[in-house]
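Where a number appears in this text, it was derived from the coordinates with a stated rule and is not lab data. Quick caveat: nothing in here was measured; it's all calculated off a predicted structure. Cβ atoms are built from the backbone, for glycine too; each structure is taken alone.
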Structure I
Amino acid sequence: MEHLERITINPEICHGKPCIRGMRWPVEVILGLLGSEMTIEEILEDHPELEKEDIIASLAYARLLM
């Protein structure tokens, strides 16, 4: 799946939860922001360290788990 290389799992970061590019941004937080009806553009404006591909990767990862 596209962009999944952006999802990393490291036991020393966020207790091993899947995160964005080794940062302390768990996938579940990204999904929560989307679930709160924030748009991708709003998320990126509020959190410039994230990239659109990170959000797409989070969605792809969640889809993979389903």
Structure II
Amino acid sequence: MGTMSPLHWILVAIVLLALFGPKTLTKVGRSAGRGMRTVSDVKRDLSNVPKAVLSDLPPSPPRDPKS
């Protein structure tokens, strides 16, 4: 009962087409794709931030093992 079969997806698609129409659905799909691409770009850019910040820091002095 937790998975959706292809028949469920077809039913969902028909209901969405009936509610919004094909023009609106294409705009929504395009907008969702752009949003996902933007999130992916930001995520990739943010993953590079720690590397850039750490490379700008001076090296730390060695630790004294006795303390």
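-26500 is what came out when helix-only ellipticity at 222 nm (-39500 (n - 2.57) for each DSSP H run of 4 or more, over all residues; to 500) was calculated for one structure; which of I, II is it? Of the structures listed, the value fits II. Comparison across structures I, II (criterion: FRET efficiency 1/(1 + (r/R0)^6) of positions 32 and 56 (r between Cβ atoms, R0 = 41 Å, to 0.05)) gives the highest value for I.
If percent of Cα pairs over 14 Å apart comes out at 53 when worked out from the coordinates, which of I, II was used?
I
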